[in-house]
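Colleague: Some structures are shown below for you to check.
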Structure I
Amino acid sequence: MSWIGWAQIALVLLAVTATAVPLGGAMAAIAEGRWRVLAPVENLLYRAAGIDPARGMGWRAYVLAMLAVNLAGFLLLYALLRLQGVLPFNPQGLDGVPPWLAFNTAISFVTNTNWQAYSGEAAMSYLSQMAGLAVQNFLSAATGIALAFAVIRAFARGGASDLGNFWADLTRVTLYLLLPLCLVFAAFMVAGGVPQSLSAYVTANTVEGGTQTIPMGPAAFQIAIKQLGTNGGGFFGVNSAHPFENPTPWTNFLQSWAIIALPMGLALTFGRMVGDRRQGWAIFAVMMLFVVAGTLATYAAEAGGNPLHLAQGVAQGLGNMEGKEVRFGTSASALWAVITTGASNGAVNAMHDSFMPLGGLVPLFLIQLGEVLPGGVGSGLYGMLVFVLLAVFVAGLMVGRTPEYLGKKVQAREVKLAMLAVLIVPLCILGFTAVAAVLPVALASVQDAGPHGLSELLYAYSSAAGNNGSAFGGLTADTPWMNTTLGIVMLLGRFAVIVPVLAIAGSIAAKPRLPQSAGSFPTHGPLFVGLLAGVILILGGLQFLPSLFLGPLAEHFAMLAGQTF
């Protein structure tokens, strides 16, 4: 490790912290309807759709509206992918996407997962990229933020019967937050060398006398929303390691910031809306704590190099550079791996399959912890609030008092729903991995033997259930079995979590908000930050440590013993 590497990491995290305050304030203003500079456009959209934005929705109506718009998005995207061969803006002359791959891809982008069992430049027309994938990037990101707004309102209001209006939240998040940010960010990407055009692919003559096809396309704008919306799907096959998606250290810095800027800002939005900014900073502190700790562990593992190579006298002054871009190095690659998995983004600027076993363990474990550190836009915050309720429940048991958070009593119904939301992810990950590990049709997709092969399967189902979308590599994902099972896991990981979370919000909103008393457990100081971090770690360890020992940890100790598979 070097001071230059740490300086690069520190600059990104300082930029995230500095922008979290204004972004948090802006999102609070949008959620509360105080920011309506495009009110004529907004009202026109409401009239065209027959929507009354002032009409509140209970949690059931909010869920149904959310499910309806995402179902429509899935059907439209599936149809577009299947028919892209006969539609315009297809300079590559591509055929329609095969049925199982179209099913998996449509679910992937609707659920904000962006798992890609294909190479973008070889499988997707420009129309599919723009009108299909990019549109769903906006929709899935806006859905997550809208749901976060609804959950925040439940804690901010007392005796409320509604959580806001889903259609108004979706519209305002898109108009006032995602579109403006993406336009500015895309301009920076174009200035940095990212293409944004409809020109056909370019054929270049190489110095050896051969030819090379150079893919082009409208990449910059999709890269903007893929990072700011914590979507992560690459325009090109190798994602943010491609020189057209991420050409320079400068674009890498901006994209690293974009991955966690909005999720971290939403923590402070929570503090503003509930009327106690200290609550937002406490959640922010837990998120940042895990980011820093994960980066330290991953950077140390990668900067140390491969001991098997060192034993053979191979110099590794730059650390383990297998699968990494020289223009980024181990420090920027380690930070990216941590924030992209902690933030449910899934974009990669290095191949996680080539990380050292402990370096690969950290991103895997961050996904398994529930994608709340800091999690996806919106989903990270409402997922974190589920852990907050469990933490205050534990605190209440320790002091012998009824659990309470922000003046709201946390009772049996909320705790049961919270446990349902927490347990659905490990059920999907461990259950599907266990089945895949013994079925020949699934094992045929695994490239490597031994613990690393198990890690490939475990990472794939963790990524799908956590709606992350990154891959460990070495896995042939474009098969009927993988496309189908991963698609099912993505659906469960997204919507089977959302429903109990919104049910919690409906229950919490209906309760009166009582004033804090001298006996109330404080939820804004270092003690609560430590308690919350401990609850997340303990739950994650109990659920996943055995599988991690069979995968990356077994591979690490085997490597130290000089054993290969």
Structure II
Amino acid sequence: MSTHFDTIIVGGGSAGAVLANRLSARSGHRVLLIEAGEDTPVGAVPAAILDSFPGTAYLNPRFTWNDLEVTTETIPHNRPDARPRLRQYEQARVLGGGSSINGQLANRGAPADYDAWEARGAAGWNWNSVLPYFRKLERDVDFDGPLHGKDGPVAVSRIFPDRWSQHALAMARAFAAVGLAYRADQNSAFEDGHFPIPISNVNDRRVSTAIAYLDPATRQRANLTLLTGAHATGLHFDGLRCTGVGVMVEGRSVAFGAGEVILSCGAIHSPAMLLRAGIGPAAELRELGLAVLADRPGVGYGLMDHPSVALAAFVLPHARINGRTRRHVLLGLRFSSGLEGAPAGDMAATIATKSAWHAVGDQIATLNIWVNRTYSEAGRVRLRSGDWRDRPGVDFNLLADRRDLERLAGAVRRFAALLDRPELRGVIADPFAASYSDKVRQVAAITLRNRVLTAILARLLDGPAALRHHLIAKLIVEGPPLASLLRDDEALEAFIRRATVGVWHASCSCRMGGDEDPMAVTTPLGAVRGVAGLRVVDASIFPVIPCANINLPTIMVAERIADGILQGA
């Protein structure tokens, strides 16, 4: 294997696979793609990844980093040293990254999101500029027209109501009854309403970026090298120019040189790589004993995710998925909170008829609610040490802006009332406020013990209603009863503060911006300010998180910057 390349891409995820494809399309341009996880070549993609139901992939330790712990609760301003409890926050460790294990939701956000990017200094990232790249990446099998792509590598499809579970159909009727109309295409006009979820999936099989962009023909290119099972240990510099990457391969330390290095490690690990290289807030780097290469105070700051809470309910047997599809999330919802100053569609929800891979998961539906346009921008990534083996410290500070908490509380009240509507009687029972706790995560682990225990509990839950009420209250519900939360504003606030989690949409920790912005880490084409030969291309460079699941926006960013690189920018 050559040890020098024109471009080295660190991270083979949603962005890295795109870059590898597009940059290696120029035959004289030598590209190395480095990924810590395993390869997933066509014909050998693990069944858990291909599955339309993602529940056996996204918490599977085979495909994730499992030793990262983060905080999500707000850190008090008057007690900056206070440490909220830690939560595990899985990150993809497999070729294709998050696109190989995520829920496959394929939406873009609002046109106003990207106009806001440009307003924040990311010149050339307004809606009219990014729409061609959303079209370029996709092959929409259901819809045509000026908002859709038909020839891109990522297939986008939907499961329409004729294949929905009785639970999903009842939820849709309830939404329509309260004025949230049916919209067949979420990726057309950005309007409130309920819709079939667009997914990166075709013929009931996931389409990750590893599948879409690292296809057999691309892998045949002599100028493209894929190196999986390899851990990047640090960036190499000659003065202020990045000249390569140190990599641990099969227990050996190897150095690769490059004309340019692109970090596509995600919004947690890309800033950590910069910080270890001495690029970041100078005072904090010196406190860790690291030499300062470039004082960039924005590195690691402004980390965002979508704050989310959930309501759940027992689904009666006839209303379950019952083999109609492998998908668990069939419909979504966009709605407006009515908060003064908030844009339309500032809130969102997904409705899952099935909540987990196991037998009890088949019986529990969840309504996951999140703040689509969050105002909380106070998260951060920091180093614990300069050692590449140490995971960074991560504080999401999800409810730093009280407007996010108030909108979640309002949505809980709104949808608790909806779950009591006549459209859902005879379909669900025993609604409760849910939380993604350590207990839930433990039961979600794919083990024989969990399979056996949940099978036993599921049979009991399908027994007499009185027994079901008791078991749900004692074994499943972890907080106060839903009725108690709805009667007590303080109890509801306390529950939301403790139960709110992100939805694995980490972003915005190396924001792109203009020359005048001291917190901008990169230029609008991802070049790291203050050094040469180094870019960041992933969700960390978003100026603000869009009103969307971030997989398609991340792919779009990679498509657009790859285009800029090939044009010499």
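Colleague: Consider the structures I, II: one of them gives 24.9 for mean projected area of the Cα convex hull in nm² as calculated from the coordinates. Say which.
Modeller: On the way: I: 26.2; II: 24.9.
Source structure: II.
Colleague: Kindly point out which one of I, II the value 3.9 was derived from, the read-out being distance in nm of label points 7 Å out along Cα→Cβ at positions 36 and 516. Mind dumping the intermediate values first?
Modeller: Numbers: I: 3.3; II: 3.9.
Attributed to the structure labelled II.
Colleague: Out of I, II, which has the highest value for FRET efficiency 1/(1 + (r/R0)^6) of positions 300 and 388 (r between Cβ atoms, R0 = 35 Å, to 0.05)? Can you show the working numbers first?
Modeller: Values: I: 0.70; II: 1.00.
Going through I, II one by one, FRET efficiency 1/(1 + (r/R0)^6) of positions 300 and 388 (r between Cβ atoms, R0 = 35 Å, to 0.05) peaks for structure II.
Colleague: To continue, here is another question. Hey, distance in nm of label points 7 Å out along Cα→Cβ at positions 180 and 212 derived from one of I, II reads 2.6; which structure? The partial results should precede the final answer.
Modeller: Details: I: 4.2; II: 2.6.
Corresponding structure: II.
Colleague: Any idea which of I, II comes out highest on distance in nm of label points 7 Å out along Cα→Cβ at positions 84 and 276? Before the final figure, lay out the partial values.
Modeller: Values: I: 4.9; II: 2.7.
Top value of distance in nm of label points 7 Å out along Cα→Cβ at positions 84 and 276 goes to structure I.
Colleague: By the measure volume of the Cα convex hull per residue in Å³, for residues 92-291 alone, tell me the structure among I, II with the highest figure. Write down the numbers at each step before the final one.
Modeller: On the way: I: 148; II: 207.
Once volume of the Cα convex hull per residue in Å³, for residues 92-291 alone is tallied for I, II, the winner is II.
Colleague: Now for a separate question. Hey, helix-only ellipticity at 222 nm (-39500 (n - 2.57) for each DSSP H run of 4 or more, over all residues; to 500) derived from one of I, II reads -20000; which structure? Mind dumping the intermediate values first?
Modeller: Numbers: I: -20000; II: -7500.
Answer for the origin of the read-out: I.
Quick note: the coordinates plus some simple rules give every number you see, no bench work behind them. Predicted, not measured: the structure shown is a model, and the values here were computed from it. Cβ atoms are built from the backbone, for glycine too; each structure is taken alone.
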